[in-house]
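Before anything else, here is the set of structures, which you'll find just below.
Readers should treat all values here as calculations from the given coordinates under stated rules, not as data from a laboratory. This is a predicted model, so every value here is computed, not measured.
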Structure I
Amino acid sequence: MTRLELVQEIKRKQSFLCVGLDTDLEKIPGFLRGQEDALLAFNEAIIEATAPYAVAYKPNLAFYERYGSAGWDILKETISKIPKNCLVIADAKRGDIGNTASYYAEAIFNDLGADAITVAPYMGEDSIKPFLGHPDKWAIVLALTSNPGANDFQYLGNPPLYQRVVEKCVEWGSPDELMFVTGATRGADLAHIRALAPDHFFLVPGVGAQGGDLDAVCKAALNKEAGLLINSSRGIIYASQEEDFASAAAKAASQLVDEMRGYLSDL
């Protein structure tokens with residue numbers, strides 16, 4: 001998916017919502033758990049219900065890889081159900097180098113069929129470059145995360161390490177192939193990242209269940225193309241534990257998108 005196509009979809013739906021498919025068998029509605037292919041049935045229902053509102057979907061690979069080859073098959077089948085006009089992000093957080101990284105890219109982009117993959121930059125350029133240069137594919141680099149452990153490394157130095165990561169990565173990848181993960185709970189720092197990467201998209205987890213504030217994120221980091229993908233997982237996919245789980249997910253997605261539309265009026 002190209003950046004132009006992504007921006008067009010944002011404008012068409014008046015949304016920059018990414019739905020996280022962190023599907024946990026223990027958390028889906030009880031009446032589904034006894035069914036064959038329960039995870040896939042749940043995912044299909046969520047995708048169908050939220051497709052009018054989402055411009056991207058982000059399955060977290062660990063939730064599928066835990067089941068071995070069967071889980072990988074469920075993941076591939078899930079991705080095949082996502083509308084072609086939506087960005088598919090494989091949340092894998094790969095961070096190796098050389099042939100290893102190249103093979104990760106091949107597996108995610110070619111076999112799995114994802115448009116983008118999250119990657120860790122700790123090993124430097126060698127850990128990012130293998131994911132770049134694939135037509136219409138994206139590397140999404142961990143820049144500043146929401147977890148408490150982010151304080152262990154990401155704020156060290158002057159300027160802090162997260163800013164150095166962004167400064168270097170914009171030299172390696174253009175806004176057409178590289179995004180950044182920026183946690184919603186780090187609203188005060190998003191403006192610094194936006195100044196360093198004015199045209200790159202940010203994937204922003206943490207709005208809703210994790211306490212991130214949509215208004216603060218938009219005021220700090222929205223750009224002329226929106227430039228944001230706001231990810232919501234639990235707040236949407238587990239909006240209900242009853243038979244209305246899909247319609248409840250649609251309602252939660254719609255409410256979040258209604259909030260977003262006020263920020264997109266000038267696009």
Structure II
Amino acid sequence: MRLLFAKYRHVFNVGLQSNIVYRWNFALRAIFSLVHLVFVFILWSAAYRGETEIGGFSLAQTLTYFVTLLVLQFFIGAFSEDYEISEEIRSGLINQFLTKPINYFAYRFTIFIAARLVSGLLALVPLLLALPLIGPYLTFPDEAWRLIVGLPAIFMSAMIQFTIAYIFGLLTFWFLEIQSFVILSMTIETLLGGQIFPLDLLPDTIYRISQFLPYYYQMYFPAAIITGRIDYASATQGLFIQAFWVMALLVIAQFLWQRGLRQHTAVGG
């Protein structure tokens with residue numbers, strides 16, 4: 001266990017160092033996300049004009065949701081992991097993992113954690129600078145259980161985000177290009193992940209169906225817990241469904257990895 005920890009700790013350190021090199025990319029992305037957040041504030045302020053509540057939530061609660069969503073995107077969102085995995089398979093760099101005592105999924109997930117730590121911390125800088133302006137609009141519930149339930153929900157959301165990206169990356173074993181798959185997934189995720197509008201504003205039947213899909217648990221679910229958009233019963237029930245999707249996606253990922261290796265020709269790398 002000690003050797004295993006040391007091995008992936010070294011991978012984490014390497015990932016941390018390599019991502020710090022691209023810190024300006026993350027910083028610029030965070031700044032442009034703040035510009036997007038400005039338009040969100042303008043849009044929803046207009047939507048609430050003459051209204052005190054929409055869907056049972058005030059303007060401050062809705063804006064708090066989108067700010068929380070922005071932070072979560074940088075801490076748990078999968079940005080380019082699918083393309084990086086795809087490139088390693090296509091170029092033959094993956095061959096080096098086939099003869100070494102290292103689990104490729106664990107290796108890539110460790111790199112993912114290191115990258116999200118860098119991008120998340122850098123995203124907080126412009127957000128903190130903007131806090132005097134957006135602070136009056138933020139309102140978080142003070143219930144302690146939201147933090148207790150929210151932390152495992154955030155971790156499992158990261159697992160779902162990464163595993164879906166990992167699965168798309170593995171499709172390179174069968175397809176030369178995975179861009180169309182990734183774009184389709186991102187489009188569905190943007191809509192059903194609550195990034196355009198809070199999912200609780202959907203018609204009740206559609207909202208209940210979305211609760212059984214993995215996209216619900218990528219971003220919306222942890223953000224809704226933290227910002228008070230769902231109650232304790234819905235949050236605990238959601239944790240079980242979220243855990244199911246984590247396990248299901250891990251099984252699919254392992255199946256594709258084993259089948260993909262049968263297709264793979266170890267040349268180069």
Structure III
Amino acid sequence: MDFILLLKKIVLAIVQGIAEILPISSSGHLLIFSNILDINTNGMQLPIFLHFGSLVAMIIYYRKDIGNIIVSVLRYLFKKDREEDTKFYCRLFLLLVVASIPAAIVGFLLNDIINDYLSNLYFVFSFLIVTGIILLINKKLSGTKTLREMKFTDALGVGAFQCIGILPGISRSGSTIFGGKVMKLSNEDAAHFSFLMFLPVTAGSFLLELISDWDQIVQYKTFDLISDIIAVIIAGIVTFLSVKYLFKIIKKGKLHYFAFYCFAVGIIGIITCLCLKYGF
């Protein structure tokens with residue numbers, strides 16, 4: 001068994017779990033660390049599997065919301081339940097559907113372009129700087145609107161900002177929380193809606209990737225399969241711990257601190273790439 005490769009995958013899993021939740025771009029960091037570790041990610045299969053680990057963790061974390069949504073939709077449709085909480089969770093479900101539409105369309109249309117042309121390190125480091133700018137602007141925004149007061153136009157607006165997060169180096173959580181703040185949501189409700197949005201988009205991406213790469217996946221070597229499963233589990237555990245940590249940061253109003261990290265990594269990364277390219 002290639003233990004070095006296993007360790008590399010574990011590192012990527014830890015990076016995924018941290019960067020998926022914290023506003024520093026998981027896709028960007030996976031590309032950076034894949035290059036640093038010189039690891040073959042089997043095209044996009046390993047990153048997609050790591051995202052699946054994060055998805056499972058988020059489903060567990062938001063199991064109460066998910067359960068309430070499912071039960072409420074069923075009660076509304078089949079038992080004609082019109083209680084306030086039932087209507088709220090049905091409406092929340094529709095808000096999430098509306099918010100997911102823009103990213104689904106953009107991801108479907110531009111997926112190949114993003115993978116072929118925008119997934120190099122120059123773009124990743126540049127987009128990390130953009131993420132830093134977003135986080136600093138986000139600090140200046142304020143809102144008091146709750147999820148119960150959220151409108152469908154607000155959901156569509158947040159969904160539009162999620163499209164930016166498709167780019168490697170632009171934080172999905174950072175851009176959607178920013179979108180929520182633009183729509184006047186409170187800090188915690190913007191983050192809450194942002195992470196609920198993560199569920200349908202990631203689930204859809206995983207299923208599409210699974211279908212398109214199924215022939216390659218079934219040909220996995222035993223080691224690749226076992227090591228990827230271990231990495232998925234670790235990504236899930238780290239994701240679960242990270243989301244708890246992030247909400248503490250949001251409550252303290254310190255989300256913008258990550259902007260300085262993004263600026264540092266982006267600038268140092270660009271300089272390093274230029275030095276390597278021109279032999280400085």
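Structures compared: I, II, III; top value of relative contact order in percent (Cα under 8 Å, 6 or more apart), i.e. the largest, recorded for III.
Tell me which structure, out of I, II, III, gives -27000 once helix-only ellipticity at 222 nm (-39500 (n - 2.57) for each DSSP H run of 4 or more, over all residues; to 500) is calculated. Computing helix-only ellipticity at 222 nm (-39500 (n - 2.57) for each DSSP H run of 4 or more, over all residues; to 500) on every structure in I, II, III gives -27000 only for III.
Each of I, II, III could give Cα Rg over 2.2 N^0.38 Å, but the derived value 1.07 comes from II.
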